[in-house]
Structure P
Amino acid sequence: MGLSRASLDERGGFLFPYRRQYFICESEGIRALGLDPEDPDWERIGRDWVQPGDREAWARLRDGRLRVCTA
């Protein structure tokens, strides 16, 4: 996990889990998920879906993704 966070800090982007690994995507990946990469909640969670800095902001983003998936 430490390497993933270090990569996020160094390169920017958005950190997500995938099975037992992690990946970093750019804004286009967030748009592909149906979310807004400019949403202030991304900054609140530190752009880190794995260990978000703000659980309430993460829950709002998660709920937004769920709405996209169920629409």
Structure Q
Amino acid sequence: MQEILENFMKRKIAMLAVLASVCAAAYASEMSWYRWRSRVSGAVVCAQISPGNAWYKFKGPYMDGTCRKPGNPQ
């Protein structure tokens, strides 16, 4: 009987964690996009976060994932 209660509690906690994550995501605002340039090869990518230590942010912010529409998303 105790094993059944433990499984029930684990499921309940997992469902609460999922619900909290969904609620937090609903209130989160969209992140800006930036152009990042590699210090090693000079390659350019468009991303919301840094691709790594060898990259630096050189243009932005942009509203879209192609880094063509300047501005901050609302």
Structure R
Amino acid sequence: MSDTTKTTADIAQSPIPVREILPWTLFGVLLILAIYFIGVEEGATSLIKGMYVHEFVHDGRHLLGFPCH
């Protein structure tokens, strides 16, 4: 048996192309925005005045376990 070890110099490293990162970045941003609007958008931290967003996502809040009233 021979012992072989690979060093970091033996492994070819290449950067990840932007076209492969972009869909995941977009998905992450949309997911964070969805969680914000469903879970946080009301009261003192509200970005949009009124209760329009709260009423639109009200059932989703209950489904995901966010308290709202």
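Laboratory data are not the source of any read-out in this text; all were calculated from the coordinates shown. Predicted, not measured: the structure shown is a model, and the values here were computed from it. Cβ atoms are built from the backbone, for glycine too; each structure is taken alone.
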**Message:** Among P, Q, R, considering only distance in nm of label points 7 Å out along Cα→Cβ at positions 17 and 33, which has the greatest calculated value?
**Reply:** Q
**Request:** Work out distance in nm of label points 7 Å out along Cα→Cβ at positions 41 and 57 for each of structures P, Q, R, then name the structure with the largest result.
**Result:** Q
